[in-house]
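Below are structures written as structure tokens.
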Structure 1
């Protein structure tokens with residue numbers, strides 16, 4: 001079955017819902033296939049510059065909200081391989097009608113969904129199930145000097161995280177508020 005593409009309230013932030021093939025042996029899922037219409041529409045002509053895996057052990061842990069600043073902006077396609085996460089995109093594109101707004105989608109292998117976060121949007125997530133693993137496709141390479149983000153608890157954003165925060169890196173604690181960008 002083809003992948004379904006769902007638009008969100010933020011332009012360019014898209015949820016992709018795939019249908020795995022299942023039989024008595026298990027399941028097979030196309031995590032990304034450039035010629036499939038939904039992937040082609042969502043990803044466009046971007047290249048895949050890197051693929052990353054992450055595992056987060058503790059329920060309630062938050063990673064983010066991260067992005068690469070221009071001119072090193074990148075799109076990300078994020079898929080949960082194990083567990084469940086609450087995945088968040090925040091629009092930080094100055095010229096966007098939805099600047100400062102956020103969109104969240106629960107990702108899990110059972111839902112077989114992914115979230116596309118376009119260039120200029122920050123990304124983060126909260127772990128809903130222990131030992132959650134994510135697969136990321138990035139359209140750009142990591143440039144340490146371009147790495148930035150905003151605070152997960154920014155009152156201007158008022159992100160409705162589903163669980164109390166249990167763990168956060170020192171780097172994420174030091175990120176600026178939206179008003180400081």
Structure 2
């Protein structure tokens with residue numbers, strides 16, 4: 001297990017034992033951090049198109065962040081074609097392995113617990129995921145951002161490629177596909 005530290009934040013690669021706590025954190029994050037960006041119906045719909053993809057944990061590419069020992073955030077990167085979506089959104093998932101020479105790595109399932117926003121957790125997870133992708137030969141990274149996540153990604157060097165809408169439970173959820181050139 002590799003552990004990184006940045007102030008009071010420690011990160012490590014997630015294990016299957018982390019799944020129950022991660023699912024709770026993700027649900028709290030969706031419910032609280034989308035307020036002001038999405039309608040209540042869109043927030044409910046977000047649960048149908050977002051969430052934890054356990055393939056990331058199984059691939060060893062999903063990080064958890066702890067702030068003073070408390071689970072505070074999570075996020076991962078992937079060498080698979082799936083751009084976004086959780087275990088329950090099977091129509092969005094594609095396990096095809098990407099070619100680092102021509103395909104962008106995927107930054108996936110980035111969530112911060114609402115009690116721990118504005119502490120650098122999201123930025124640290126994003127940087128470590130980008131570094132891991134670069135270490136695996138990827139030259140670019142791509143992600144599907146929520147409206148609430150877009151400012152972090154822009155500040156981190158991502159640029160929008162397209163705005164799309166995912167449909168969950170009959171409601172449209174606005175998303176932004178973004179990309180960044182990684183530093184070797």
Structure 3
């Protein structure tokens with residue numbers, strides 16, 4: 001599926017994974033997808049979100065607040081590391097060697113998995129692109145997918161930042177129409 005994403009769309013996906021890792025989460029939720037979209041420069045979704053007053057720093061701070069309120073704890077994959085340690089595998093040693101050979105930040109374990117809602121957002125991304133007659137999926141389709149699902153912490157973060165989903169959707173569609181003309 002990711003081969004159908006535009007370069008900016010793929011970059012937003014990678015940023016969402018990076019945000020999850022940076023926050024110490026062993027999952028990628030709708031909130032991480034939102035952070036990936038906000039963090040993508042020169043992209044339709046990133047530009048529209050910033051025009052709506054949503055910057056990465058505020059979105060990240062609100063994400064942390066929403067997660068803490070929901071009881072989400074940053075585990076940094078400790079359960080998985082403990083399981084491997086119990087059979088004699090030292091994840092920290094593997095990380096040290098990987099970074100020694102391939103560079104700082106080259107090894108992340110565990111690689112976060114997408115939550116069910118995040119998968120629904122990505123599935124809706126496809127539907128949004130098709131609805132607009134587009135063959136490739138960009139950040140605009142991802143944001144429209146996030147707005148269509150309307151569930152999860154990404155939606156909570158947008159609401160807490162004072163964003164109205166319908167108004168944001170209209171802004172994205174207006175930008176897509178302007179870019180097409």
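Nothing in this text is a laboratory measurement; each read-out follows from the coordinates by a stated rule. Predicted, not measured: the structure shown is a model, and the values here were computed from it.
Determine which structure produced the value -8000 for helix-only ellipticity at 222 nm (-39500 (n - 2.57) for each DSSP H run of 4 or more, over all residues; to 500), calculated from the coordinates; the candidates are 1, 2, 3.
Value -8000 for helix-only ellipticity at 222 nm (-39500 (n - 2.57) for each DSSP H run of 4 or more, over all residues; to 500) corresponds to 2 out of 1, 2, 3.
Given 0.95 as the derived value for Rg/Rh (Cα atoms, Kirkwood Rh), which of the supplied structures 1, 2, 3 does it correspond to?
Source structure for this number: 1.
Give the label, chosen from 1, 2, 3, of the structure having the highest value of Cα Rg over 2.2 N^0.38 Å, for residues 13-116 alone.
For this comparison of Cα Rg over 2.2 N^0.38 Å, for residues 13-116 alone, the top structure is 3.
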